[in-house]
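Participant: Each structure below is given as C-alpha cells.
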Structure I
C-alpha cells in the first residue's frame, strides 16, 4: 500500500513536516551541507533531538513503521 507516492502514511508524514516546515527544511539543508554518513534521516532526527518525539500529527519520528531506505533516499536527493 502506498500513500501520496510514499511507502505509507507514516513515511509520507515525517517527510511532509521536514520538507514543508521552513524551520525543519532549513535545518535539513544545513545538516546535509556537512553530512558524510550513511543514514541521513536517522542521523538528522538525532541531530534535531527528536528521537522520542512525534510530528505534530502524532507520528513518531523514529518508528518501525517508517521506510528508512526511502527516507534516506529522499535526503540523498537534496
Structure II
C-alpha cells in the first residue's frame, strides 16, 4: 500500500487530530485514514447513495432534464 507524507501541517491541526483520534481510541494515523475514506468513498458507495436518493423521489427526472441541469451548472 502506498505511503503518504504530509509536510508543514499547522500545529493546531495536529493537535486537533490527536484529540479526535484519542477520543475514538485510534492512532492519529488511523484517524487520518478514516477522514480520507469519508471524503473519498469508493465509486460503488457513491452510486449507492445516489440510488438511495433517487428511490426517495416521487419520479425520476428524464435524461433531458438531467442534461439541462448539467448544462446550467456549466453556465
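Participant: Quick one: FRET efficiency 1/(1 + (r/R0)^6) of positions 12 and 60 (r between Cβ atoms, R0 = 35 Å, to 0.05) came out at 0.20 when computed from one of I, II, so which one is it?
Facilitator: Of the options listed, only II reproduces it.
Participant: Okay, moving on. As an exercise: distance in nm of label points 7 Å out along Cα→Cβ at positions 20 and 52, calculated from one structure in I, II, equals 2.9. Which structure is it?
Facilitator: I
Participant: Which one of I, II has mean count of other Cβ atoms within 10 Å over residues 4-11, as calculated from the coordinates, equal to 6.5?
Facilitator: Here the read-out was taken from II.
Participant: When helix-only ellipticity at 222 nm (-39500 (n - 2.57) for each DSSP H run of 4 or more, over all residues; to 500) is calculated, the result is -17000; to which of the structures I, II does this value belong?
Facilitator: It was calculated from structure I.
Participant: As an exercise: semi-axes √(5λ) of the Cα gyration tensor in Å, calculated from one structure in I, II, equals 18, 14, 12. Which structure is it?
Facilitator: Structure I accounts for this read-out.
Coordinate-derived values only; no laboratory data. Everything numeric in this text was worked out from a predicted model, so none of it was measured. Cβ atoms are built from the backbone, for glycine too; each structure is taken alone.
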